[in-house]
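As structure tokens, here come the structures.
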Structure 1
Amino acid sequence: MASFVFSSLWPWLLGTLAVALLISGIDDFIPVLICLFHRLRHGKAGEREIGTPAERRIAIFVPCWKESEVIGNMVRHNLAAIRYRNFDFFLGVYPNDEATLAATTQLAEVFHNVHVAECANPGPTSKADCLNWVYRRMLRFEEDHGVYFDTIVLHDAEDMIHPEALALIDRERATYAMVQVPVLPLPTKLQEVTHGVYCDEFAEFQTIDMHARQFSGSFVPSNGVGTGFAREILERLAEERGEVFDAESLTEDYEIGVYIHAAGYRQLFAPLRRKDGEFIATREYFPRTARSAIRQRTRWITGIALQCWERRGWQGNWRTRYWFWRDRKGLIANPISLLTNVLFLAGITSWCVAAAQHQPWPLAVQDPALVFLCWLTLTMQCLRTGLRMVCVARIFGTSFALAVPLRAFHGNLINCSATLRALWRYVYNRWHGHTHAWLKTDHAYPAHEALAQHRGELTDVLVSCGFVSHQKLSLALAGLPSGENLAEYLRASGVVSDDDVCKALSLHTGIPSLKVDARKVKALVARSLPAHLEKRHGIVPVRVHGGKLLVAGRNVPSSDALEELQSFTSLPIEFQLVTQRNYEELQKLL
């Protein structure tokens with residue numbers, strides 16, 4: 001009886017699944033056709049050079065919750081790397097996140113263009129709520145200093161901002177009210193399969209789908225990072241609904257992109273182009289484990305597919321409705337994709353077993369139309385996988401792209417799990433009247449060694465941060481004696497102030513700087529290392545904190561020097577920069 005029921009239902013199940021895959025497969029090629037048609041009609045777009053009288057003033061909003069481990073490196077690296085001068089960081093923090101509050105406060109004390117925006121409510125609330133408090137802090141800063149920010153750019157605490165990104169946004173803002181810089185994951189090793197899934201999906205999405213949205217005349221959603229908004233948009237939002245960002249939305253970036261398009265403003269997704277061998281894109285690490293990836297994608301699916309559906313329905317012209325369909329079809333397509341993978345693996349396994357035992361294949365079907373349909377869907381899937389491999393190879397290399405078919409199985413498992421979890425949480429919260437919580441993922445930032453290639457020379461940092469003019473620095477360098485330490489020479493000559501040299505070294509190396517109160521340093525700690533080492537390497541121990549010996553100096557010691565220092569103490573050594581004046585105060589303790 002079981003065999004009879006299975007043989008009767010199996011062709012219907014397989015046929016239904018094949019039809020669903022065929023429809024989804026055809027739909028997946030529509031963005032490709034849109035891009036091809038646009039390319040044939042308009043050719044390859046060149047980089048537009050638009051002259052502007054001066055750099056617009058840009059505010060970079062960074063919402064933070066539990067980001068004490070990454071926010072310092074993020075701000076210091078980007079301050080050193082960005083080739084744009086007229087910008088300020090506004091860091092949103094919560095009063096009950098003491099570690100992040102302390103880290104951001106220290107940054108604000110050191111760098112004049114870094115400001116802390118403390119939220120009124122304990123966290124975590126939502127990313128949008130945090131951004132609203134950041135916006136209020138920016139308004140207060142404008143009032144206090146008599147300035148005006150023309151452009152607001154959103155970023156996260158794990159972002160590596162490309163040196164040319166702000167200049168790109170500023171240039172395109174002459175024509176567009178919203179400019180989205182591409183977002184790409186940082187490359188990782190092949191064994192990091194979950195992060196590899198993000199690399200695959202973003203490579204395809206940022207190469208095809210985002211452009212197809214713009215070419216088709218539909219909305220361009222914000223990616224949440226690397227998005228530049230005209231100030232008038234945020235002011236209009238604040239006037240219409242009281243708050244700029246929708247505090248109840250889990251994906252306020254997506255919804256604001258829909259709003260901007262509906263309001264008639266022009267949007268741009270900047271093409272992926274290389275500059276000095278690198279793509280002009282925001283780079284970051286995405287979740288590295290399946291659990292954290294499911295958590296993040298649950299928020300994405302809840303906000304984009306469910307909340308936006310509830311709030312906006314299918315409003316708009318047919319182009320907008322089509323892209324709504326594309327963003328929401330994952331509610332059905334993700335579970336079907338996992339089911340297809342399971343049936344595919346089961347089919348391969350049962351076929352091998354049947355062949356080994358010389359028995360008929362139990363999953364075989366006789367209907368020629370159904371067999372043709374199955375082959376057609378398989379062919380379309382192979383073509384689409386090949387297309388994704390081409391996109392991945394362009395950005396991450398050929399060897400990484402060869403593993404795309406294997407990572408697809410893992411990606412389908414993650415997406416299906418996130419979809420089912422999003423549906424469950426959405427129904428549960430609606431039934432009980434709960435608000436949707438901010439399912440924040442943990443962030444990581446590249447090590448100092450990995451960031452070195454993105455930093456310029458110390459001279460570039462000094463000029464880009466406004467510590468000294470290019471002309472004045474050029475004159476000073478002409479008199480630099482051979483073999484002289486540049487930082488020491490600039491200090492001694494008075495070309496750059498002691499404080500600014502310390503800040504520039506901190507930005508250039510990624511090593512934090514601090515002001516040590518010599519009155520609070522215990523003499524026993526200050527003399528914990530041999531005096532000849534302290535004199536030769538220019539360091540003074542100042543504190544034991546968190547199981548580490550904190551040492552301070554006016555110049556960054558070499559790795560060999562730190563290794564020598566480490567041999568004289570059982571505690572791990574952590575180095576931080578201080579000014580020449582502060583170092584001389586500490587020396588007196590010896």
Structure 2
Amino acid sequence: MNFTSLDLAVVVVYLASMLALGLYQARKIKNTGDFFAGGRGFNKFLMMMHALGTGTHADDPVGVVGASYKHGLAGIWYTFVYLFVTPFYWLMAPLFRRSRFLTTADFFEARFGRSLGALYTVMGVLVFAVNTGTLLKGTGVIAKAVTQGQMSEPVAIALMTVVFVIYGTMGGLIATVVTESVQGLLIVVMSVLLVPFGLAAVGGFSGLHNLVEGAKFNLAAPAVMAEVTIPWIIAGTIMSLIGIVSQPHTMEVCSTGKTEFEGRVGFTYGNFVKRFCAIAWAFSGVIVIGMVASGKLPGLGPEREAAFGTAIRALLPSGFTGLMFAAILAAQMSTLSAFMVAGSALLSRNLYKKYVRPAATDQQILRLARFAGLVIVLLGVMFAFSVPSVADALTYFWALNTLTGVFMWAGVLWRRTNTAGAWSSFGVMAIIWLLVGPVGAALQAHFPGIPWLGCYGEKKDLAKLVISYLPAGIVTLIAVSLLSKPLSKAVLDKFYLLLKTPVGQEHKLTEAGVDVVYAGASKPHPWETNHPVLVNVGGFIVAMVVAFCFLGLLYLVSVIGS
């Protein structure tokens with residue numbers, strides 16, 4: 001069905017409503033704590049929707065539906081690599097909340113010194129640029145498919161950029177989280193909406209199995225797939241577990257709730273909602289296979305990432321198409337706004353105030369922060385126009401986070417980790433990744449005499465790429481840390497005391513002379529206070545059971561009607 005004037009009207013009305021809601025929240029912004037962290041006062045529902053909205057964007061259904069159209073249900077592993085990482089979010093979240101930092105660069109400076117803080121500021125900006133570009137790329141792919149080419153990718157990217165720049169520079173994190181409370185629910189609707197219309201088009205579950213070969217329902221089918229294999233899934237899971245802590249927006253997603261418990265519930269179960277959505281995305285990709293097989297859709301050829309947009313256009317009636325498109329664009333807008341806020345914090349606090357104007361007041365930083373995110377946007381637009389596909393962008397993103405995630409984990413778990421070890425680890429991993437990974441592959445055409453250059457640059461070689469640089473980075477970190485001078489005991493004592501002191505006990509930090517970047521709301525949760533072991537261990541076990549339940553649900557979906 002064509003994109004009609006009714007669809008356009010739905011898009012315009014919906015975006016205007018979300019924009020108005022976001023701008024209305026701008027009146028609550030009084031200082032940088034409000035702008036960057038929302039005063040650390042969000043409840044569990046808002047924290048769940050913040051995690052879902054910030055962590056779910058158009059590149060997810062585009063990549064997963066496209067991969068599932070090509071490979072079958074196993075394409076879900078582009079996002080399900082996070083499935084068994086998600087229970088660990090329950091343990092991670094309180095550490096971010098207790099840190100009282102505004103950015104992850106604050107963490108690196110407190111643990112390793114100014115040089116690593118500066119490194120992470122640069123890396124954080126690059127990660128935000130890659131992620132922003134990935135989102136914009138996904139938006140362009142969907143817009144082109146839904147409008148049948150009436151709106152090109154560059155035009156869609158440009159229009160999207162104008163909208164979220166206005167939205168993000170005014171409302172800060174408060175506006176972002178409030179709008180995400182609406183967007184999160186719509187993301188679920190967006191994710192499952194194609195399934196009933198698609199099943200009706202192919203004759204239900206049994207009809208789908210009659211149209212699609214059995215291998216496409218295999219959750220891991222290496223015999224027919226050169227890309228998503230068991231080693232690829234394991235490598236992606238390892239990279240995700242290591243890299244998740246150093247994603248620059250994780251700090252705000254985990255640490256802006258009223259208590260530590262809000263952060264745990266929000267980060268863990270907001271992402272479990274995303275895992276549910278992923279099942280619908282993957283199933284939608286298989287439905288597209290069935291529709292092509294039945295002749296109801298033309299073959300998409302090599303353009304697999306057009307599958308999601310094509311399914312929207314083919315399956316949804318007028319008005320529903322506009323609602324789906326509006327939900328996608330609005331979800332992008334809220335996520336990109338969150339990235340702008342976190343990116344502007346890095347640029348304004350960790351770069352400008354730290355190195356350019358140390359005497360800058362809070363209000364001066366706030367004014368700069370409203371526009372500093374434009375740097376992230378410009379870099380993201382450049383990346384969006386250069387990356388060949390959304391799936392490529394996702395693998396770049398995993399790698400960038402892993403490079404700093406290794407010594408962020410080490411900085412928490414191993415007291416002996418020092419600055420020299422962290423720098424050496426980063427240098428070794430970065431050099432290996434650049435030479436044998438996708439960057440090296442891009443350079444191979446110019447240096448054909450070097451056969452190993454870019455040898456693991458393709459997505460299917462992800463496991464080999466991880467093995468090539470990750471162990472080398474870990475060994476380097478351990479060896480150099482042991483052989484070089486340890487960090488000051490006083491500095492380390494203050495850092496670990498910060499992470500061990502529960503929210504609501506800030507007076508202990510004051511008495512010990514530990515500086516707090518931003519406390520915000522300081523209300524302890526009674527469960528965290530009275531039953532810390534039960535909350536930690538019991539909550540983790542429950543989350544792991546939920547993860548296995550999702551794997552069971554995915555298997556159940558794969559066999560219904562067979």
Structure 3
Amino acid sequence: MTLPKVAYFSMEMAIDQTLSTYAGGLGFLAGSNMLSAGHLGVPMVGVTIFWSYGYYDQRINSEGNVEIAYVRKQYDFLTDTGVTVNIKIYGRDVKVKAYRLEPEIFGTCPIYLLTTDLPENSPEDRAITHKLYDSNESTRIAQEVVLGAAGVKVLREVGFDFDLVHMNEGHALPAAFELLREYKGDLNKVRAKTVFTTHTPVSAGNEVHWVDTLMNGGFFAGATREKAVELGGENFSLTVAALKMSRIANAVSQLHGLVANKMWQHIEDRCPIIAITNAVNLNFWQDSRVQNAEKSPEDAPLLETKKQMKKELFKYIAGKTGKLFNPDVLTITWARRFADYKRAWLILMERDRIAKMLRENKIQLIFSGKFHPADTLGRDMFNNILKQSYELPNVVVLPNYELDLSALLKKGTDVWLNTPLRPFEASGTSGMSANMNGALHLSIFDGWAVEGTFDDINGYTVKYPGIDDDIPWEERHWRDYECMMNIIENKIMPTYYEDKQRWAQLMRQAVRTAEAYFHSDRMVIEYYNRLYKPIAHGIDEEEPKDIITAEQPNLNAWAYSNIK
């Protein structure tokens with residue numbers, strides 16, 4: 001039995017620092033998927049956008065505040081396929097050109113990158129593929145039409161006869177509507193060829209637009225308004241429609257599987273949602289020095305390797321900020337998207353408490369991450385922490401968090417801090433690649449940490465009696481903070497400074513658990529066995545037996561008691 005041919009559609013893909021086609025975790029996940037698909041030799045291709053200006057470049061200005069800049073990207077390693085397709089967007093004929101990233105460049109499967117930035121298009125249409133996640137609603141809709149509908153047309157033109165379309169988030173939904181057009185409205189045929197990954201319970205990640213706005217943009221590829229409303233509602237939900245147009249969907253961690261099934265249980269005719277936990281590419285993220293040191297029966301090689309990697313990170317920090325960090329001091333890093341629910345500020349809630357630890361050289365803190373350009377709250381959060389870094393010793397904020405900086409941080413930190421408001425972190429993969437490099441995960445009991453961070457074995461989890469009580473958010477913040485700080489002060493610091501043998505053991509277990517399960521090779525194999533093969537060959541995936549039901553209204557309490 002041959003494996004089905006899969007076309008994987010994603011608005012962003014983090015393949016390499018050289019290729020600015022990503023914003024954050026969604027792109028990191030997609031990039032690892034493409035690398036593992038190439039490594040395993042499975043019949044998959046990627047479809048994404050050639051962003052002329054990437055996401056954005058993040059800088060610190062002369063006033064000491066963050067600013068964003070757009071720099072045109074130029075790549076000389078992409079293959080011009082010679083394929084250009086036409087697509088209707090807001091009633092206009094728009095040309096979409098396809099480039100191809102060959103597998104031998106970075107070790108991925110083949111990837112097609114689409115652009116409208118062509119001389120034959122109007123300036124307005126050229127701008128569609130300028131900036132990833134453009135904040136203008138009309139442009140954002142146009143981007144999704146290019147990704148999905150034009151993506152399907154490009155694959156037809158290049159001769160990739162796919163068995164399945166995998167939509168990584170709702171951005172690629174126009175691909176399903178393009179298939180609906182091809183199959184003359186036969187929704188069952190569309191479902192037979194479509195799977196869907198839902199990434200988050202956060203409202204911003206479950207896009208909604210008024211149906212007529214989408215109609216005008218060409219989002220539905222000629223489907224009637226009535227059909228569109230039937231699938232996604234008048235206030236059209238991309239996630240709801242994707243669940244109705246797919247044969248099967250996956251959440252991105254086991255806890256998220258419970259959350260997603262509860263969240264969407266009221267949707268009639270939706271497909272089953274199973275849980276396939278995200279992962280990262282081991283070959284890309286793990287430093288070979290860690291891999292070699294972990295195999296040694298002695299602790300010294302692993303501890304010395306970490307110290308050397310800390311020195312390399314601290315040299316970068318000194319060059320960027322002028323601050324000299326000490327490789328013998330416990331270093332904690334918070335680095336991810338600056339979204340409010342991720343709570344970058346949590347460890348700074350009591351200024352005097354953290355300041356004392358910093359002044360006594362007990363800890364060093366590193367922050368890094370990007371916010372969406374239109375997210376004023378995220379920008380303010382970044383600037384507030386940046387201001388505190390000027391006032392406090394042993395604290396830095398590093399701008400332009402991208403692949404290379406991410407790798408440097410994960411190699412050179414001791415503790416990787418994850419502080420989301422449970423249960424909003426569906427997965428959160430950065431801690432996986434940190435673990436691969438001997439950094440311990442200190443995480444709220446959420447996302448993948450529920451499965452992969454074993455308290456006092458390979459890291460630490462913030463959990464306590466009543467973790468899912470129905471309490472005000474402000475009280476939740478303080479409870480999480482107190483538990484986290486108690487772990488840092490009473491477990492992490494004493495172990496790090498007083499018991500190096502135990503610390504090395506924790507590091508070793510962090511590396512081993514990450515290697516064992518959170519390598520994206522496992523994820524791709526699971527995709528094929530649980531998402532792709534059952535659909536391609538007409539075998540129904542059973543509805544998961546452990547999903548929460550309407551008779552279990554308190555999702556979080558139920559999940560906590562059953563997963564811990």
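One of 1, 2, 3 was used to calculate Rg/Rh (Cα atoms, Kirkwood Rh), for residues 177-496 alone, giving 1.03; which? Intermediate results must be reported in sequence, preceding the final value.
Values: 1: 1.08; 2: 1.00; 3: 1.03.
Source structure: 3.
For which of 1, 2, 3 does FRET efficiency 1/(1 + (r/R0)^6) of positions 257 and 473 (r between Cβ atoms, R0 = 30 Å, to 0.05), calculated from the coordinates, equal 0.80?
3
The value -11500 for helix-only ellipticity at 222 nm (-39500 (n - 2.57) for each DSSP H run of 4 or more, over all residues; to 500) was derived from one model only; which of 1, 2, 3 is it?
The value was obtained from structure 3.
When distance in nm of label points 7 Å out along Cα→Cβ at positions 433 and 505 is compared over structures 1, 2, 3, which one is greatest? Mind showing how you got there, number by number?
Values: 1: 6.1; 2: 3.6; 3: 3.1.
Between 1, 2, 3, the highest calculated value is found for 1.
Only the coordinates and a few stated rules stand behind these numbers; no lab work does. Predicted model only: the values in this text are computed from it and were never measured. Cβ atoms are built from the backbone, for glycine too; each structure is taken alone.
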